[in-house]
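Okay, got some structures for you below.
Laboratory data are not the source of any read-out in this text; all were calculated from the coordinates shown. These figures come from a predicted structure and were not determined experimentally. Cβ atoms are built from the backbone, for glycine too; each structure is taken alone.
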Structure I
Amino acid sequence: MATYRLTIAYDGTGFHGYAANPGVRTVQGELEAALARVARGEVATVVAGRTDAGVHARANVVSFEGPDGLDPARLRRSVTSLLGPEIVATAAAVAADGFDARFSASWRRYRYRADTGETPDPLQRHTAWHVPHALDVDAMREAAGAMVGEHDFASLCRAAEGRTTVRTVLDARWEEAPPGLVFDVRALAFCHQMVRSMVALCVEVGRGRVAAAAVPGILEARDRGAARGAAPPHGLLLWEVGYPGAGA
């Protein structure tokens, strides 16, 4: 057996998230069914980022054990042929022994797009959150900056039994990308709904409903009720995953 690494991009609109879930259509379910055809046997994948329903990916990374001798180029073409255009394999390789898409990752980067036009752009309805309000971008940048570093993000995460909500954010910033804004955030790892909650809080700051100076206190409260919910999933994109000595 050999370990294979696959980089995939997908439109999450038609899926109930990445993780396999009996009775509903998921990215993992579709991918593992396709890989089973290519590898001529059942395949179990490990993924760098388990995206939620409606969330997209530009470069998520998957690893799996398969028979020796699978040609990476053929693997990439076959997966794309079977699953495209919703799911596309952009790269494939034989990985080093011990490679694990999740645990070998050094960091993950997400981007969230907000459409700030007066009227929603129908061409972005699956990829951007329409926020038709005047926003103070400088205040949003200040709020994002307060989230950089190691913090307990319990106020901005959906709690998971027995799991820590302490995370290290390496950088977080808002960029102007007409006709809207893009939130770019990179961290060692994220907890459930963390990025979408960061976005929602920053938007509330931009609207003047929360002071940027209040963000550190919201984090320190470690209380989900202290934050402002979560932004819709369809604006979120897993942009890239970093590994030691390599990019996504």
Structure II
Amino acid sequence: MSQQSETREKDTLIIIPTYNEADNIVKLIPHLLGLDEPVDVLVVDDGSPDGTAGAVKQLQKKYGDRVSMIERSGKLGLGTAYVTGFNYALERSYKYVCEMDADFSHDPDDVPRLIREVKQGNCDVAIGSRYIEGISIINWPLSRLILSYSANMYARLITGLPVRDTTAGFKCIARKVLEKIDLNKIRSNGYSFQIEVHFRAYKAGFTLKEISIIFRERTEGVSKMSKKIVMEAVWMVWVLKIRSIFGIL
């Protein structure tokens, strides 16, 4: 293996949790691997009945070890998917770890911008933000927009996070952040997982920077949002705040 190949493999990993994303993943992965910023991709699939895992295996034949996959037995949740991915990245010495959705709501062309912010030392966590320059969301119904914006205001108020888009799931994280925060203590499993990661990184003294992106509602597949996910976020911010006050975060 060449030195250049080794550097590429151990540099940046993009973690993509999936459940029924077969149509999207076959387009997303080739796009990511064609970016000017070299990356590897890890798919964490929760037993998708639509054949997502099979689609990824076909891509592995073409791209080799630049594409990896962890297959899980069922819908185990967003948070555990990312923690599994984080541990995978740490075990394989990646220096930068990215999160993104499979449904193209996060523009893959924005990935290099996030990575460069961390690589250049401008921050430890670069967050693709929907709310840093007004509201940058396309094709959301008004009800969901109000819910999301209000939820972020609520989370900022309770936690004190200096982040407008606390629930952002598009980011690049420096390895040292994942090494410092205790991944085994993360308890959130829905969108509050993103709040918890930001909060733990902030309380550990790392710098968070929001980078404006345009978020587009998915055009294929079905949204994973549910009342259970919303309620988890409502009470989890209080858990984080209280545990932080007592020094047991």
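Across the set I, II, distance in nm of label points 7 Å out along Cα→Cβ at positions 80 and 120 reaches its highest value in structure II. Determine which structure produced the value 0.94 for Rg/Rh (Cα atoms, Kirkwood Rh), calculated from the coordinates; the candidates are I, II. The structure behind it is II.
For the set I, II, ranking by distance in nm of label points 7 Å out along Cα→Cβ at positions 176 and 200 places I highest. Using the calculated result 0.45 for FRET efficiency 1/(1 + (r/R0)^6) of positions 104 and 208 (r between Cβ atoms, R0 = 41 Å, to 0.05), pick out the matching structure from I, II. Clearly, the read-out refers to I. If you line up I, II by FRET efficiency 1/(1 + (r/R0)^6) of positions 40 and 144 (r between Cβ atoms, R0 = 41 Å, to 0.05), the top spot, with the largest value, goes to II.
Taking FRET efficiency 1/(1 + (r/R0)^6) of positions 112 and 192 (r between Cβ atoms, R0 = 30 Å, to 0.05) as the measure, the highest value among I, II is held by I.
Where does the value 0.80 come from, among I, II, when FRET efficiency 1/(1 + (r/R0)^6) of positions 96 and 240 (r between Cβ atoms, R0 = 25 Å, to 0.05) is the thing being computed? Only one of I, II returns 0.80 for FRET efficiency 1/(1 + (r/R0)^6) of positions 96 and 240 (r between Cβ atoms, R0 = 25 Å, to 0.05), namely I. Have a look at I, II and say which one yields -13500 for helix-only ellipticity at 222 nm (-39500 (n - 2.57) for each DSSP H run of 4 or more, over all residues; to 500), as calculated. It must be structure II, since only it matches.
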